[in-house]
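Dropping the structures in below, format is structure tokens.
Rule-based calculations on the coordinates, nothing more; no lab input. Quantities reported herein were computed from a predicted structural model and do not represent experimental measurements. Cβ atoms are built from the backbone, for glycine too; each structure is taken alone.
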Structure P
């Protein structure tokens, strides 16, 4: 079995998407129904958001580049990113 961890994250894809899409992302500002207890729900919302970002950024919405981007996203652990954002949310609440 190969260890695919990257910089403490599940894999390179998760690390990269967190860094480039969700750095300084505050779920409470984007989702009116944000529930810091619902890691799964937030993960699903983050996945939809990332897919929207890919769709909006692509010059040609469908095609080879889009397919590669979607394949890249399929390897992302959105639940891990959601948990990271929730942990940050609670850390900010404690220091506020």
Structure Q
């Protein structure tokens, strides 16, 4: 991530932030993961990186659900599902619909 920042490669920086969230989530560090997903989501939104925005929302929704924080999870999951549908991302759409079921 630092290399991406040093070379002003914002796309790679955003992907690295999401990856850090994924790693933290897999390791059980939910609060840390949520922070990384939030940073990735903010940067991806600012850069109009719609597919990554949707993937961040989906990852965050799964994290919130797993941690029993159902309050925000449905809205994040629905936003991700709608984005996947709108962008024609069938694999991710199927994952989101499976999570909603």
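Have a look at P, Q and say which one yields -26000 for helix-only ellipticity at 222 nm (-39500 (n - 2.57) for each DSSP H run of 4 or more, over all residues; to 500), as calculated. Among P, Q, the structure yielding -26000 for helix-only ellipticity at 222 nm (-39500 (n - 2.57) for each DSSP H run of 4 or more, over all residues; to 500) is Q. Looking at relative contact order in percent (Cα under 8 Å, 6 or more apart) for structures P, Q, the greatest value goes to P. State the single structure among P, Q that was used to calculate mean count of other Cβ atoms within 10 Å over residues 17-24, giving 18.9. Source structure for this number: Q.
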